[in-house]
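Structures incoming, each one as structure tokens.
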Structure I
Amino acid sequence: MDGIHGMRPREGGLWTLGRWKEAFRQVLSGRYGILEAGALFYWAAEEITGKSKARLLADMRCEVRGREQERFGSVLERLGKGEPVQYVFGKAFFAGMALEVGPGVLIPRPETEELLQWACASLQGTGGLAGARILDLCTGSGALALALASAFPEARVHACDLSLEALSFAARNARNLGLPVHLFRHDVLSGDLPVSVTGEGLFGLMVSNPPYVLPSEKPLMRSNVLDYEPGSALFVDEEAPLAFYKALARIARAYLAPGGFYLAEINEAFPRENRELLVDAGFEDVEVRRDFQGKSRMLRARQPFSEAASCTGLIPVASV
């Protein structure tokens, strides 16, 4: 046998689905653990064969032939080198949507679905769905913006990112899903928004999953993330960990409608600092929540009903 650790059948030989499952376990369990290695096999097998997991379980003794055998070997080799399975097959799943992803765009995480659920509940609580304007800052693949556009079809959804590559993926996802999202390129760290976006009025909801990982946290991260996903979507300056959140707070205070909500995903190391930043900026009902792993991973704040602050003089751009 040849390939990674010899995990391919000899020329002319055939492996059953069960043998391929064992090969995935042997090659990938050291990197991902046995359970995740098994999950990766079933993801790959469903994509390659077109069979459901239930059918695969019943067909484990069936031999894999021709093009399918070649694909199993190629996929296992790529996964064995650490390439994310989402990049291997060019898609990720988020909130029931299949999103196109690839090198240059961050892969949506399950934790972000919790932020989405909180955002949906928040907007529903305002009672202003028909005329709502929604803004997703640092949209990446468009996951949050598209899920919100699907949940609130009468809302006008805008989304921005600095990366042209990410915006290209977001545009394709919007087209593939048939969801109207106005995408524009913008550097959130400017602490402001283009007039072309703000001229239509204030927003009822703002969400963001900005870069927040510190370079010092790299040793805690998997190589499949470090070696493949875009660093610009992950990391911030070690000396300015709240840079994006200061800019986001400035934007939210300037352009959220009275009573509107701002929600963001955060680094679990800075829940107190993020909360204090929003309280000091003048937001009300500031709350930090834990995700399904028990990590302080998301926050929400409300624009005071009394006023929507001017973007000048609130949080100086120099401090961002």
Structure II
Amino acid sequence: MNRRKNLAANVKGSHLKKTRVAILGSGNIGTDLLVKIQRSPLLECSCFIGRRCDSPGIKKAISMGVKISDKGIEAIKSDPSICDIVFDATSAQDHQIHAPVLKSMNKFVIDMTPSHVGKMCVPAVNLKDCLQYSNVNMVTCGGQASIPISYAIAKIHQDIEYIEVVSSIASRSAGPATRANLDEYIHTTEEGNAWFSKSKKVKAILNLNPAQPCIDMQTTVFAKIKYPDMAAITDEVEKMVKVIQEYVPGYQLIISPTLENGRIITMVKVQGLGDFLPRYAGNLDIINCAAIAMAEEYARSITELEKR
């Protein structure tokens, strides 16, 4: 709360209209975040940070007139006043190093990696609750697609025996960082679904599909429940899908909850907005849209605090 009070005082004193964010990581995730942030009415990127000035992401930031750095986290350490929010779009291993440094500088951190450091954040489920934490974790793309469905089912039945989440994404949308963090992806997706659904057992699977043309992201959620109330489950899932579509327009329910062979089956598809990334990269788009939703909610909380 002290961090937000200090930031509110700065906003009031300097008449800033937008909350300043730094993006740490100039890969696909970071660069797509940059485009989305610059379109936001509440956020502006005050520094785009990578390790190479000749990277495509850095070149994109320069073309947009955004301040850049190739110094990694040192860029923030050398000038802590440069931002109020930090998006860490590096790797799970790097974020474990960055997290205590950013905490010491009193930054609100949105972790884009499966690092297990911060509070798990799924905007459709716990957006406002996450405001009380200084470090929030966006789980994984599969987590953002599946956890709201698992949570919706759990609102009807608290005795879920088993959940299985199977995501298929285009191989071309899985970059080096994604491939390097596959074990972390599986564990974090399972942990997130277990936590939000209270299911006794959870399994996550990720398929990288090399098909051409590239496929859109698809995620199937299987749930095993004794005597499921299918009408109530379907109603709750459809309500949840509408909430998600408010910040992820390309999120679509393609198979409504269906009981088959003793399991409830629900399938969603995610198509990206086509900002920096191709539209088939819905797996990257959903986690970025979720992160922007979290950052904008934080910015709103600062504005509300400043008005008091």
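Rule-based calculations on the coordinates, nothing more; no lab input. In this text the structure is predicted, and so the values were computed from the model without any measurement.
With Cα extents along the principal axes in Å coming out at 59, 48, 30, pick the structure among I, II it was computed from.
Working through the options, I get structure II.
For which of I, II does Rg/Rh (Cα atoms, Kirkwood Rh), for residues 175-262 alone, calculated from the coordinates, equal 1.04?
Values: I: 1.04; II: 0.98.
Answer by label: I.
Consider the structures I, II: one of them gives 18, 53, 27, 3 for P(r) over Cα pairs in 10 Å bins from 0, in percent, for residues 127-214 alone as calculated from the coordinates. Say which.
Considering all the candidates, the number was obtained from I.
For relative contact order in percent (Cα under 8 Å, 6 or more apart), the calculated result is 18, so let me know which of I, II that is.
Here the read-out was taken from II.
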